[in-house]
Every structure is written in C-alpha cells, then in structure tokens.
Structure P
Amino acid sequence: MLRITVSFKKTNRDMKLYTYVNALEEKSDFVKDAIEHYIKYLEEKKKTDEKS
C-alpha cells in the first residue's frame with residue numbers, strides 16, 4: 001500500500017482539521033474525496049483563468 005504522510009502543526013486550523021478527520025470512521029475515503037474535490041476545483045479554476 002502506498003502512503004502519503006501529512007503532518008499537522010499545532011495551529012487552530014490544523015488541529016480543527018486533524019480532529020475532524022480523526023473522528024471519522026473512514027478517514028482515507030474522506031481524504032481521497034477531499035483531494036478529488038480539490039483537483040476538480042483547480043481544473044475549473046484553470047479553465048476560468050484561461051478564458052480571461
């Protein structure tokens with residue numbers, strides 16, 4: 001299995017994210033869905049920027 005290490009600093013933002021994800025039953029599915037969502041967002045943003 002491949003792994004990607006993610007570190008969380010002790011900032012309010014990082015601790016909020018860590019706490020939220022850590023409480024989920026399916027952590028890896030949540031992270032994968034979040035990454036897919038962000039990639040789609042970046043692709044749409046790129047299309048919009050190219051039209052401008």
Structure Q
Amino acid sequence: MDTGMNSLLSNIEKTRLEMILLAHQYGYSNPSVVQCSQRLDLLLNVYHNKNIKH
C-alpha cells in the first residue's frame with residue numbers, strides 16, 4: 001500500500017473518531033457533527049474510487 005493510501009486511511013480514521021466524539025458531546029443532528037460526517041463521506045468516496053481503479 002502506498003503512502004498516499006496510508007495517509008488517506010489515517011485521515012478517515014481520525015475523522016471517524018472526531019465525528020463519534022462530537023456526536024457524543026453534541027448529539028447526532030448538531031451542525032458540527034453533520035459537517036464532520038460529510039467530510040468522512042468525501043474521504044470514503046475517495047478511498048472507494050482509488051480502490052476501483054486498482
């Protein structure tokens with residue numbers, strides 16, 4: 001696995017943990033949680049698209 005993919009996976013995990021912490025603190029419908037969830041979705045889409053190409 002290349003360093004770009006490792007970095008992407010690391011960012012996915014950091015964002016996932018951030019979203020969980022925010023959700024516990026503010027609730028699932030808080031705008032900060034929703035925004036973090038959207039960032040996670042984008043990262044996951046990038047990961048998915050990179051895997052399709054390989």
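Here is how the numbers come out for the structure above:
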read-out: Origin of the derived value 9.4 (mean count of other Cβ atoms within 10 Å over residues 7-14; candidates P, Q); value: P
read-out: Test item: helix-only ellipticity at 222 nm (-39500 (n - 2.57) for each DSSP H run of 4 or more, over all residues; to 500) calculated as -30500, pick one of P, Q; value: Q
read-out: Parent structure of the calculated result -0.35, -0.54, -0.93, -0.97, given that log10 I(q)/I(0) by the Debye sum over Cα atoms at q = 0.13, 0.17, 0.26, 0.27 Å⁻¹ is the read-out and P, Q the choices; value: Q
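A short reminder: the numbers here are calculations on the coordinates, not readings from a lab. Here the structure is a predicted model, which is why all the values come from computation and not from measurement. Cβ atoms are built from the backbone, for glycine too; each structure is taken alone.
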